[in-house]
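Below, each structure is written out as structure tokens.
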Structure I
Amino acid sequence: MKQTFHGVFSLLLFSLAIVVALISLSSQSFWLALLYLVIVGLSSCGILYAYCSKCSVRHDNCSHVIPGSLTRYFPIRKQGPYTFLDYALTILCLFVLALFPQYWLLADHVALLLFWILAVIATAEILVFVCRQCENVRCLMCPNVQTPEDQGPASSQ
């Protein structure tokens with residue numbers, strides 16, 4: 001049976017961190033919260049497109065469940081090794097999600113602390129549990145990651 005608890009739980013924790021940031025931002029400015037909500041949507045789409053849509057197990061064995069299902073609505077991408085641009089867009093989107101609200105969260109220390117506690121626990125869940133059972137051998141976080149030599153045709157010696 002596919003293990004999904006940690007994948008879904010980590011997404012829930014990240015979502016709660018974003019909700020904490022949204023609530024804090026909305027107490028300061030409706031437009032700021034709305035802007036962050038747009039950023040969340042765009043960043044989530046960027047991650048789904050750059051990373052999740054290339055995952056070889058996204059449809060039948062995604063531990064996060066929801067992202068794998070959502071990739072059905074994105075342009076079809078060829079399965080293969082992740083490129084520098086795939087990693088760069090994914091990291092950029094994650095940084096924007098986490099760093100955009102920080103200036104305003106500094107005014108609300110409880111929200112700032114809660115945001116980072118939730119985000120760190122979610123990240124730990126992914127690294128300790130999700131990545132260790134994931135079968136996406138092209139991901140750098142996979143314990144069974146394929147090297148470029150494993151991915152291409154045998155080279156002549």
Structure II
Amino acid sequence: MIPTVLAQVASDTYSVVGLLLTLIGLLATFFSVQLSQWLMSLLELRAKWKAHVNNSSNESQDALREARATYQGLSFKVVLLVTIPLAAFVAVTIVQAFKLLAGLAQTPEKSGLFWSLLTFTVCFAFLTCTLLIWGYCVRSEVGDEMKKKDVA
């Protein structure tokens with residue numbers, strides 16, 4: 001009777017950990033795509049700015065004004081406002097999954113889930129930090145360049 005109950009508890013725990021991995025995987029994927037889009041928009045903005053900054057034609061001046069307007073819309077504060085709570089939720093969920101795994105006997109399934117969770121955690125942290133820092137650096141660079149060039 002007791003081995004059957006323990007097997008059911010282990011099975012339920014594996015199911016919950018799998019569900020948590022699925023949940024954070026979906027959220028992290030969506031979030032990484034959003035951060036990537038933000039960074040790509042900043043890189044496009046930087047390229048547009050550099051292509052037109054030394055040209056005094058009306059077309060270039062219009063492009064520079066449009067770039068300034070786009071720059072305002074790519075606020076780092078908004079990205080942080082989304083990043084911090086989402087990353088906190090993912091972190092809490094990861095911690096809960098690790099706690100659930102810690103209560104199980106050592107099995108190949110536990111080992112596989114542990115390494116999957118650990119790998120996901122490292123990848124998520126690396127991607128989030130890299131995209132945020134890179135995006136912030138590009139946005140600061142473009143902002144500094146825009147301050148140097150006054151566009152009416």
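Details
- Computed over structures I, II, relative contact order in percent (Cα under 8 Å, 6 or more apart) reaches its largest value in II.
- Each of I, II could give FRET efficiency 1/(1 + (r/R0)^6) of positions 18 and 66 (r between Cβ atoms, R0 = 41 Å, to 0.05), but the derived value 0.30 comes from II.
- If distance in nm of label points 7 Å out along Cα→Cβ at positions 26 and 42 is computed and equals 2.1, the structure in I, II: I
- If distance in nm of label points 7 Å out along Cα→Cβ at positions 58 and 122 is computed and equals 1.9, the structure in I, II: I
- If helix-only ellipticity at 222 nm (-39500 (n - 2.57) for each DSSP H run of 4 or more, over all residues; to 500) is computed and equals -32500, the structure in I, II: II
- Ranking I, II by Kirkwood radius over Cα pairs in Å, the structure that comes out highest: II
- Parent structure of the calculated result 18.8, given that mean count of other Cβ atoms within 10 Å over residues 10-17 is the read-out and I, II the choices: I
- Origin of the derived value 0.05 (FRET efficiency 1/(1 + (r/R0)^6) of positions 50 and 98 (r between Cβ atoms, R0 = 25 Å, to 0.05); candidates I, II): II
Values in this text are rule-based calculations from the coordinates and carry no lab data. These numbers were taken from a predicted model, which means no experiment stands behind them. Cβ atoms are built from the backbone, for glycine too; each structure is taken alone.
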